[in-house]
Structure P
Amino acid sequence: MSSEAHSLVYDDELSTLATLDRSAPIIAELADYDARFRGFDEGLNAARAVIDELGSTARDFSSTLEFSPERLDEIENRLNEIVRLKRKYGETIEAVLEHLRVSDERLQGIEMAEFREEELKKHLDVAADAYMKAASVLHDARTKAALKFSKAVEQDLQAVALEKAKFEVRFTESETFSANGTDIVEFYFSANPGEPPRPLAKVASGGEASRLMLILKTVAKGEPNGKTAVFDEIDIGIGGRVAEAVGRKLKDLAASQQVFCVTHQPQIASLADRHFVVEKDACCK
């Protein structure tokens, strides 16, 4: 571009300077015939000086430039590589650089995998040791609470005609970690004397199960949870004061949650807030 500018301004036969040099004597001759052409000499000389300086500057600038075919090939190859990377990894340079950053982090992770594995094992050992200590403290607290809970349940069972019943809380150790510690808690129950306690789900049934669940809920004294408890014929095999005691336990439980009870005992029904009468009507056609 600088060479072209030098030629147009200074060097060509039709350059600006050549045109100016050819027009200057013509204008001077016209000044002899018409005074309007006089006084342009100074402006023409100034213009020639400017053009002369501009041509020299363009010529000097062109001489400082270095053309390297190798460098041009390098730049073109680099531009082509950038286009290829954008086509493969993203539409912008920023997306390509982000892909490079993520890939570099993944590569470092692979190279540091063995070191990271040892480091994570150490962290795991420390965390497992802390977990076992916390689980041991929780187990001790549960064991103490279970003894008190079992005694309270057995004492209240006497009031609902289950005075010979046995109730135990047993613990087994889990093989896996959980947010609740390593204890697997299970209730054991025996309603009759001479029978060893067995898992609650396998031995209790009917009225016994209802009365035991009533005692468990009242002894536990849970916070109001919006749930509903349903007791079906909890009064089987009881009456009199025992039925009244069961009714009062139901009343206590109803203070923290909704309770439905199917009963034939007036002692229990009299303590309810609402009553529903259910009748069976059988007719023949």
Structure Q
Amino acid sequence: MNKNELNPDASPQAAYGARLRGLRETRGWTQEGLAERTEYSSVHVSAVENGRKPPTLRFSRSVDRALGLVGTEDAFEREYREIKHGNLLEGFPEYVKHEGRAAEIRLYEIGIIPELLQTPEYAQVLADSAARRGAITPEQADERVTFLMERQATLARPRLPTMLVVMDESCIRRRVGGPKVMNAQLDRLAEFAELPNSVLQIAPYDIGERRPFNLPMNLLTMPDLSVIAYAESQMRGHLERDTAAVLPLLTAYHQLQAEALPQAASVAMIHEARKGTP
């Protein structure tokens, strides 16, 4: 039987399929052999290898178990998530999994509105800007916004998480997307502050050197009261579970809240910023 030539450079999906075929053949398995080990049909395996069918999370996990790649850097689950969500930083997919179950979410952001509070229009402007710079593709830009909306929807569960948000003043001063987009975004912040499960504070410029964080910070309190921290730079993200490393970050967050404006004053600053939008 003639074997189709695969071009792994054609797309991330094609690269996934080509790597799958290569690892399968290295083990001396036929498509039928892999199908038996993953409880999929050989037709399905062939379609994924040849890029005719996109991989799914369930398929990727089945392949990882069959190939002994579960939890490794070469796991197909990891590659699937990169395909689906587009250029996510290391640690972020795992963070999102915990975020959806957290009892309490603490956020600190600099420069842009925290993602969980962004309107779709605001998020789309940021994603489209990244695409114009060539950092991501237009398709990945759309996927990024869809993924964010899914994250926000996950939090609208019967037992709402408590959300504590501190934003640097730059978040509301930096104009994104023009007056219509920015005004709607600022309105969204004011509405968020009225929710019974939320606290919103602005860290004003004049706290100066008393600002304890120089990068955005996410802290999750899980149902078992364990705390998980996630922070990222321009190039990489880091998920931290070790209590000895996380507790100082939690202390710093409390210090940040003490320096930030109370919620009423923060909302007043948001309204002032909205009036200043042409």
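Only the coordinates and a few stated rules stand behind these numbers; no lab work does. Just so you know, these numbers come straight off a predicted model, no measurement behind them. Cβ atoms are built from the backbone, for glycine too; each structure is taken alone.
Taking 0.20 as the value of FRET efficiency 1/(1 + (r/R0)^6) of positions 72 and 176 (r between Cβ atoms, R0 = 30 Å, to 0.05) derived from one of the structures shown (P, Q), identify that structure. Spell out each step's value before the answer.
Values: P: 0.00; Q: 0.20.
The read-out comes from structure Q.
Given structures P, Q, which gives the highest value for mean count of other Cβ atoms within 10 Å over residues 144-151? Each step should come with its number before you reach the end.
Values: P: 13.5; Q: 17.2.
Ranking P, Q on mean count of other Cβ atoms within 10 Å over residues 144-151, first place is Q.
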Work out the source of 0.8 here, i.e. which of P, Q gives that when distance in nm of label points 7 Å out along Cα→Cβ at positions 40 and 80 is computed.
Q
Relative contact order in percent (Cα under 8 Å, 6 or more apart) - highest-scoring structure of P, Q
Q
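Out of P, Q, choose the structure whose coordinates give helix-only ellipticity at 222 nm (-39500 (n - 2.57) for each DSSP H run of 4 or more, over all residues; to 500) equal to -20000 when calculated. Can you show the working numbers first?
On the way: P: -20000; Q: -15500.
Label of the originating structure: P.
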From the coordinates of one of P, Q, Rg/Rh (Cα atoms, Kirkwood Rh) came out at 1.69; that one is structure P
